[in-house]
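S.K.: Take a look at the structures listed below.
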Structure P
Amino acid sequence: MTYSGDVTSGGAPAVRELDRLTITKVSVGPMDNNAYLLRCRDTGEQVLIDAANEAPRLVELVGDGGLAAVVTTHRHMDHWVALEEVVVKTGARPLVHADDADGLPIDAETLTDGDTVAVGGCSLEVIHLKGHTPGSIALLYRDPAGTPHLFTGDSLFPGGVGNTDQDPERFGQLIDDVEHKLFDRLPDETWFYPGHGKDSTLGAERPSVPQWRARGW
């Protein structure tokens, strides 16, 4: 089945098989958060992005393969409700950007811009996108056999950047980081996976970036 990225809360996961990495996307309630389980196809090692909710369901998704780490994209509660339970049940290392570490319910190892997170033989680059929260991050996987894949949390969605509570300074920080660290660096075919809702590509969204900047949200 062709991967579309369309998932619904309580519905079946969507699975994408890349050359070296398997991406499983699932929506969990009650706020339809996306969680992403990444598995290295060479080693079987797994990393979860955002243990948002429904811990038993996420642990079931992990299965018997074990979980090396849980990366939290930012400190908003709807992205970490299941974090503590998933970590306790799997022994995974919790990871978060240093500027958002105090917003999590458990102690976590801290990340900074430019760090890498290993998924077996694969590697995710940490990209700090300040504005939605002080420590919001995206995670970039550069597929050696294909297009880049980008996990954006709540910093970038189809149709705009994340919520900055109508704060002009925070919006300016976020739109600048999204434009310069993502759109200026990565090609149109880059597929991105947000914290809620459907996926998109940078190419589909690129023409709208000046409109986003002009409208201020």
Structure Q
Amino acid sequence: MTNDPCQREQAAAGLEQLASLVRAHSWRSEGLPALPPTQAAVLRMLAGADNGLRAQQIAARLDVSPASLSDTLKTLQAKGWIARRTDAGDRRASIVHLSKQGRALAARLKHPARGMAALLQGLDAADVGALLRVAQLLVGKAQQQGMATGLRTCLGCRFFRPFASGDAAQPHVCGFLGTPFGDAELRADCADQSPADAPLRAANRERFQLRAPP
């Protein structure tokens, strides 16, 4: 583990530059309406939820306040991109889902030639795997410091078994699927994720940070 302040400063600068790119691109993506980052994130999230999501689930995953999300949902609904239906399990709550127009827009937002996905074109599997590995560690650190909640990463999942397969090419195991996999198959947002408790997250994070199987 490096303790070089200059190296960490440069890494932090790179992250800040990428964050600025994300914010700027969400407002001025060619051929798409100008969207604040939170609105774009809600549309992408709902695109991966066939049965819709409760507002509280969306707020938790985005780590925004219910009041802030309420304003976002009102705007999206006014534009005709989302709709709400009564939750059959709780008549006091509603399920948010994409409208036909919203689904078409979300598909364009998620296109691999747009947004941050476009920056990954041309990277080989090893580089993508390295990025996914670092993303897992950074999200885990953010959760550890109370900066993020509700994110559905492998490292935060109770089914994740880092360096448990004995196979150097596919060192990790997904207990949900019962299959080994490598860094290039790590998930930053997995629909089947089941949050691990704090002790398991800490143990997995410590094991995952190793450069080689223990």
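S.K.: Thinking only about mean count of other Cβ atoms within 10 Å over residues 127-134, which of P, Q has the largest value?
M.R.: Structure P gives the largest value of mean count of other Cβ atoms within 10 Å over residues 127-134 among P, Q.
S.K.: Here's another thing I want to ask about it. When you work out Cα Rg over 2.2 N^0.38 Å, for residues 47-166 alone for each of the structures P, Q, which one comes out largest?
M.R.: Q
S.K.: Comparing FRET efficiency 1/(1 + (r/R0)^6) of positions 87 and 159 (r between Cβ atoms, R0 = 30 Å, to 0.05) across P, Q, which structure shows the greatest value?
M.R.: Comparing P, Q by FRET efficiency 1/(1 + (r/R0)^6) of positions 87 and 159 (r between Cβ atoms, R0 = 30 Å, to 0.05), the maximum is at Q.
S.K.: To which of P, Q does the computed value 13.7 (mean projected area of the Cα convex hull in nm²) belong?
M.R.: It must be structure Q, since only it matches.
S.K.: Once mean count of other Cβ atoms within 10 Å over residues 7-14 is calculated for every structure in P, Q, which label goes with the largest value?
M.R.: Structure P comes out on top.
S.K.: Could you tell me which structure in P, Q was used to calculate helix-only ellipticity at 222 nm (-39500 (n - 2.57) for each DSSP H run of 4 or more, over all residues; to 500) as -4500?
M.R.: Traced to structure P.
S.K.: Further, regarding this structure: Quick check on the output: 15.9 is mean count of other Cβ atoms within 10 Å over residues 79-86, derived from one of P, Q. Which one produced it?
M.R.: The read-out was computed on structure Q.
Values in this text are rule-based calculations from the coordinates and carry no lab data. All of these numbers come straight from a predicted model, not from anything done at the bench. Cβ atoms are built from the backbone, for glycine too; each structure is taken alone.
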